[in-house]
Structure I
Amino acid sequence: MSNSEFLNSLGQKAKTASYALASLTGIQKTALLRGIASKLTYAKSEIIAANQKDVEQAQANGLSAAMIDRLLLDESRLLSVIADIDNVIGLTDPVGSEIDSRLLDNGLRLSRRRVPLGVIGVIYEARPNVTVDIAVLALKTGNAVILRGGKETLASNRALCKVIRSAMAEQGLPEDCVQLIDNPDRSLVSGLLKLDKYVDMIVPRGGQNLQRLCAEQATIPVILGGIGICHLFVDAQADLAKAISVVENAKVQRPTVCNALDTVLVHQKNAQSFIPALCKQLATKGVSFYGCEQTQAVMAMNEQEVLAATDESFSTEWLSLNLGIKVVNTLDDAIAHIRQYSSGHSEGILTDNIHTASEFMNAVDSAAVYVNASTRFTDGGEFGLGAEVAVSTQKLHARGPMGLEALTTYKWLAWGDYTVRG
């Protein structure tokens with residue numbers, strides 16, 4: 001079977017399976033998700049053994065310690081993934097809810113009802129927990145899903161999908177509600193991106209290269225996101241001691257994620273006092289600094305060398321303990337820098353001036369904009385959504401952390417009394 005035939009078969013099965021999911025009641029969905037959790041718990045030894053093969057192969061291939069940590073699925077992490085299924089079960093199911101209802105002058109009673117998207121394709125990299133997370137979120141909203149994980153987690157993903165599919169069968173549902181492309185051939189990704197006859201939405205969860213590939217090649221709507229070049233602006237009227245704490249949290253608490261801080265912008269009135277204090281504090285946490293000329297001059301006076309910041313460094317999502325620092329003369333300069341370098345993910349201002357804060361929030365056009373808070377809050381759980389499909393940095397369909405509602409669309413329902421248009 002050719003790749004094209006394989007993908008078409010996959011798509012046909014997913015589309016057919018999605019019809020069975022669309023009519024499930026909330027009670028049936030809960031039973032299904034509980035069944036998946038139960039079977040994952042029962043099969044945990046098999047899953048961990050499969051993951052260990054992936055880890056050993058990654059070590060043999062010379063993958064970095066950080067990458068290996070991302071793909072590791074030990075007992076503690078697996079139990080945490082299973083526990084998260086209970087959290088999803090507890091979330092309100094958006095499917096079937098009425099968005100609005102009204103009686104029109106023409107006699108029609110019109111409403112909008114939330115319905116599943118249908119089939120979702122998800123392309124992701126070395127995190128096997130995503131296999132369970134996405135499958136469960138898709139099933140909760142009545143969607144079939146085609147998964148294409150990274151080659152680094154092939155054995156893990158096979159083991160996880162085997163268990164999930166067996167739980168589907170036990171509930172009398174088509175196994176093909178969840179399918180895995182377990183062939184590492186990259187041409188299958190390009191083929192999946194053009195499977196618009198069957199797939200309704202693509203969610204890429206990975207780096208910039210994957211995002212660009214999907215944006216350029218897909219004939220299906222793509223949810224772009226997950227790339228965060230995030231900024232905090234320390235205003236002239238900021239509480240500097242508190243500002244250091246927020247910057248530290250945004251940079252250090254978990255530096256390898258998309259909502260971690262990449263650049264701090266400092267008002268020139270605070271540069272002499274704030275930058276040395278910030279660097280002294282963050283250096284104890286292992287942070288390295290890339291500063292503009294003014295930052296370098298300030299730090300030279302404090303006998304501390306800072307690497308030179310460039311257009312390239314300000315355009316970099318660090319995902320590590322590196323931090324860009326730039327001195328700006330005005331609020332407008334800070335906003336201009338953000339507009340030039342931001343990926344549209346998360347930005348914030350630290351200030352005690354409510355008017356400056358309001359101007360910043362109005363002018364900065366990112367998915368999440370903060371006043372006096374860390375960028376690390378851009379997360380489905382932290383936003384009260386309970387679960388997260390991805391973080392979208394685009395503007396259509398969904399923006400920011402995507403919860404269950406983002407996996408639905410709506411249809412118009414019109415009731416008449418043998419009504420005709422005049």
Structure II
Amino acid sequence: MTSVSPARLGRGTHLGYALGSIGTAAFGTVPGLLLLYYLTDVLGVAAGIAGLVVFAPKAWDVLLNPWIGSRSDRTVSRWGPRRPWMLAGGVTLPLLFVLVFAGPGAPPAQAATWVAVTFLLAATAYGFFQVPYVAQPAEITDDPGERATLMSWRVAALALGILLAGAGAPAVVDAFGGGRDGYLAMSVFVALLLGGGMLGAVIGTRNAPTLTRVRSEGRLLATLRLAWASRPFRVLLAGFVVQALGIGVMLAGVPYYSQQVLGDPAAGTLLFAALVGPAILVMPVWLRVSRRSGKRAGLLAASLLFAGGAGMLAVVPEGGTGAAVALVVVVGIGYAGMQMFPLAMLPDVIAADEAASGQRRAGVFTGVWTAAETLGLAIGPGLLGGLLAVAGYVSTVGGEVVAQSGTAVAAVRAGFTVVPAVLVLLSIPVLARYRLDPVPTQEVPA
């Protein structure tokens with residue numbers, strides 16, 4: 001008996017697929033980082049309302065993304081089942097993102113309505129790309145090790161994209177004088193990242209094989225129930241969503257923490273570089289951990305590192321930018337693993353489901369996954385907005401700086417440190433229950 005050698009992907013496919021993460025990083029990062037602050041401190045929208053504006057459009061993805069996954073499962077084209085959807089998202093999202101920041105500046109109610117509607121459309125376009133993009137690895141290789149390598153490329157590109165978008169977007173705002181003009185210039189910069197990354201993935205995966213054809217159950221609710229019946233999927237998804245919530249709160253807190261605790265608005269760029277920069281360097285280390293100790297063990301270690309670093313940030317004194325940056329580097333090392341391992345584990349779950357059921361439901365699994373991830377990242381800014389509203393944070397117009405109360409500053413500090421640490425710690429007992437036996441390699445007669 002001899003084993004069928006799993007199909008190996010070329011470096012061109014690795015690179016092409018990874019490019020898409022520059023686009024997903026930009027959209028996943030910048031709204032969570034700047035949109036809440038733009039609403040409260042540029043447009044003058046009350047913090048509680050601003051939190052709802054950021055949350056509601058992405059909550060729409062809970063319904064949209066599973067539908068996209070189900071439809072892309074059944075798509076038949078010479079481009080494969082996923083790339084037509086990816087192209088649609090890659091073409092429309094850049095323009096829609098610019099429109100989010102191109103609306104009226106007053107009155108606050110009208111400005112908030114414009115942002116809510118255009119952000120809803122942008123979130124829809126993003127789902128068209130993200131869901132089929134995440135589904136691709138389960139279809140283009142059968143080898144778990146190859147999927148881990150593909151994910152390491154993707155997460156390295158994700159780190160680069162977050163660094164470019166997260167550090168570059170605030171820098172562009174400052175370079176163009178802040179205010180609405182600065183944010184509009186920033187939106188053009190991010191739109192270029194979105195278009196380049198997403199369309200690059202469409203082109204770069206043109207030679208990727210489709211090793212299995214998808215069989216859809218046909219009815220969305222039926223496929224959702226079948227996906228949820230997978231215990232490894234439920235456990236992995238639950239832990240990942242809680243972590244996404246913690247990350248969402250921390251990202252939204254960066255500009256507030258920089259301004260109110262460190263007293264240096266420009267420190268936000270340093271914090272982002274410290275958070276994401278290490279990921280590019282430590283990704284090979286996490287890949288070795290994956291191969292030696294397993295993906296679950298690596299994810300648990302990364303989560304502990306993130307939570308520990310975030311918790312220690314709570315005691316950084318006012319103006320302590322150096323100490324904050326050093327601790328955020330520790331958080332960033334953990335963050336890199338928290339991004340890589342779940343993305344490498346999800347295709348394993350999909351493959352295990354196929355082995356058990358004889359059917360391929362990659363789009364449904366990834367539709368549910370991306371919807372839940374987006375919801376977690378969207379709830380994060382909403383949670384921070386609610387926390388600031390309760391603490392009496394004062395919104396301003398045009399970037400005006402006002403003295404905040406001690407309670408509001410304490411809420412800012414907790415939102416950037418304690419809340420993310422606690423949420424990630426809560427995810428660890430859940431993820432510790434993840435179990436998935438390796439899928440046997442198919443054998444054929446010698």
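Read-outs throughout are calculated quantities, based only on the coordinates presented, and are distinct from any laboratory measurement. Everything quoted here is computed from the prediction, not taken from an experiment. Cβ atoms are built from the backbone, for glycine too; each structure is taken alone.
Some observations on this one:
- helix-only ellipticity at 222 nm (-39500 (n - 2.57) for each DSSP H run of 4 or more, over all residues; to 500) from the coordinates reads -13500; which among I, II: I
- Source structure (of I, II) for mean count of other Cβ atoms within 10 Å over residues 81-88, computed value 22.6: II
- Label whose coordinates, when Rg/Rh (Cα atoms, Kirkwood Rh) is calculated, return 1.03 (choices I, II): I
- Calculated for structures I, II, relative contact order in percent (Cα under 8 Å, 6 or more apart) is largest in II.
- A value of 4.7 for distance in nm of label points 7 Å out along Cα→Cβ at positions 177 and 289, calculated from one of I, II, originates in structure II.
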